[in-house]
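In the part that follows, the structures are each spelled out as structure tokens.
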Structure I
Amino acid sequence: MKTRTLFLLLLFRLMPAFSQAGFTINGTIPDTLNGRKIYLYSIDYSGLNTVIRDSAIIAGGKFRFTGKLETTGMLASIYLNDIRVFFDQLILENRNIIATVIPGTASSRPGMIVKNNPLTGQYRDWRKTTSEPFVAQYPLMMRIDSLSNAKADTSLIRALEAEVKRIAAAQVRAEISYIRQHPEDYISLFWLCYAMPGKQYDTLMNLYKNLSPQLTAQPEAKKLETRLAAMKAIRPGAMAPAFSAATPTGKAIKLEDYSGKYVLLDFWASWCGPCLAAIPRLKSAYEKYHPQGLEILGISLDEDKPKWEAAIAKYQLNWAHISELKGWKGAISRQYDVHAIPASILPDKAGKIVAVNPDMNDLSSYLK
């Protein structure tokens, strides 16, 4: 009897999406904000939900949102237009969620207290353990960009990049440790599926196998299995999938055109801020390793051809470029399991993948 009771409690904890028809957020906020709009926006990594773009008018110090999820949880943001006044995140689930908003002031940070929303509790615990201790890397990255733009001393930039790399590696270790220690928490599946791009296939597969059967039965897990199969197809040692697409002038370029050469496949887009920020490092790598036989092929996820062409010219990207002009719906990005950009894959002279997202400062070990 005790075993059955524990199982039911665990099932209730992991699968709140099936407890009712949909979600409701009943919010309380200072009535000094009456008449203003408060917004609810979601980020659906699974593709199984209808993305939420909703707003409500604050009246009597109250606001309300309703909807329905097809998955157990979905990341969402609640905010006012002025983010300095209020912005917070939660994991939506099909429950009656109670939210108390605490706007920020000149001397205090904004926040939100939620009740009857255990997945947000898991999410906040996750962030406290795996994100908050490592926020030091972001100001370092901004400083690196500033120094690069100012063409500062490269030794200082390299030292800062090494520190960012060290902090990022520590964060990845914390994420992996958390998931291993919480195989029954929905947030482990959530982050494993959608927020760990660039991780190695073997690591992800081992973590996935460690999840509880209740989690691996979720629809999100089935999507992850599909992605893991795609990752396996492009991990180091596999042959790079063949493709063909057009340059800005309409000329077709195929992967086989680079037979006998090392070619870095650089996935980017003119609208992608992190891609543009990575350009100095990419150009530096090209200048350093092109004499050793390295080629770069830019594969754009743009849909607007003039903006794509303008970015190539503006940033003087002096290597070949192709695009299907289909954004995230392009076949090449799906073939190569690209879910976030910038991303890069390096096949060798025989077309065999030797690195996924390699360090641009140290490609020499791959160029043999």
Structure II
Amino acid sequence: MASKLVVVKVGTSGITTSEGKLDEEEMRRLSSQIAAACKQGDKIVLVTSGAVAAGEAELGVASKPNDIVFQQAAAATGQSVLMTKYREFFKEHGLKVAQILLTAEDLSNRVSYVHTCNVLEMLLKLGVVPIINENDVTSVDELMPLTEGYRVNFSDNDILSVLVANAIRANLVVILSDVDGLYTADPHDPEATLIKTVENITSELKSTLNGKSKLGRGGIQSKVRAAEIATTCGIPVVVANSRRENVLLDILAGKEVGTYFKPQTRMPAVKRWIAYCASVKGQIYVNDGAKKAILKGSSLLPVGVSKVIGHFNVGDVVGIVDENNVEFAKGNPNYTSGELNLIKGLKISEIKKKLGYIRQKEVIERKHITLAREEK
């Protein structure tokens, strides 16, 4: 069997007790399964939650879910506790671990994104198990002083796991949770049945979802959104119960476990980054003629720009918005928001008169535009 590159995400509920403390036995079982997978030739990247819960237990203070600064302090305290346990359990199998804390900006900035990919690749070559978590101390979106038009790219580890998988071109994402998978209704409903395979994530499917984890930020909506991102990027996803015996090894062996989300046609690498990994730093409003041209595969020219929102630089990702205030695409602009405010609505021949130079005739080249329909 060919070796696989797999991103495994485990939620807070999968590695904590009902009292909110770290469940060391579950952590040891998961580490043992990952070690076994590594020994059979697979490469595993672990995305773990649990730092806040570990920190609260370490501090001996009751949870304060509405106090963001306390949650950040708990996460900072809990990270070392969490990593110490993982190091101990993987060491039993002769494996080393490396901690990687990521923020939205790490994956939004193209240079940081590439460096992150390079580091992960090197760790895997060295036989190290990378353990990733969101850097809650600096990336909690409730505290970010967002400017108009700015939108972060992830807010929980379900989404982070598939963005990492997209970045490293993983073969599979396994999301381990406190449920057996996706159900036709609320799992507590006796009429609900497990959906074993999802061919395509439709709007009808998403509209039926409800439920949120008691201990973590994610819920089934987050997992399906994560699966939607991954499958659009050509990566299959399995959502399964972390406490099922040998859950990970059975999934890797191809057994029918949990809910399997089938992959769709893979998008080009740059378009995948634009669509999912980068935060949106602003918005460019365009007229109807420009929208029609973009939808037909053309670039965006200055004459088609009607308004600019936010502050962005060359190479940032921006939303492209039509006259009805609908964001129908994203892209990488060749001009800053300040420059674009000066040349919006102008013909190409008029740009040099206004700026004194022409960096590119296109505001956004077509190869750097991703249509919203490509994200669905």
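Bear in mind that the values in this text are calculations on the coordinates, not laboratory data. Because the structure is a prediction, the values reported are computed rather than measured. Cβ atoms are built from the backbone, for glycine too; each structure is taken alone.
Which structure, out of I, II, was relative contact order in percent (Cα under 8 Å, 6 or more apart) derived from, given a value of 12?
I
Out of I, II, which one gives 22.1 for mean count of other Cβ atoms within 10 Å over residues 88-95 as computed from the coordinates?
Working: I: 22.1; II: 15.5.
Answer by label: I.
Compare distance in nm of label points 7 Å out along Cα→Cβ at positions 200 and 256 across structures I, II and report the one with the greatest value.
That would be structure I.
With mean count of other Cβ atoms within 10 Å over residues 112-119 derived from the coordinates and found to be 18.6, which of I, II does the value describe?
Only structure I yields this read-out.
Please state which of the structures I, II yields 23.2 when mean count of other Cβ atoms within 10 Å over residues 296-303 is computed from it.
The correct label is I.
If P(r) over Cα pairs in 10 Å bins from 0, in percent comes out at 5, 23, 30, 23, 13, 6, 1, 0 when worked out from the coordinates, which of I, II was used? Please list the in-between numbers first.
Numbers: I: 4, 20, 27, 26, 16, 6, 1, 0; II: 5, 23, 30, 23, 13, 6, 1, 0.
This figure was derived from II.
If distance in nm of label points 7 Å out along Cα→Cβ at positions 272 and 344 computes to 1.2, which of I, II did it come from?
Numbers: I: 1.2; II: 3.4.
Checking each candidate, the match is I.
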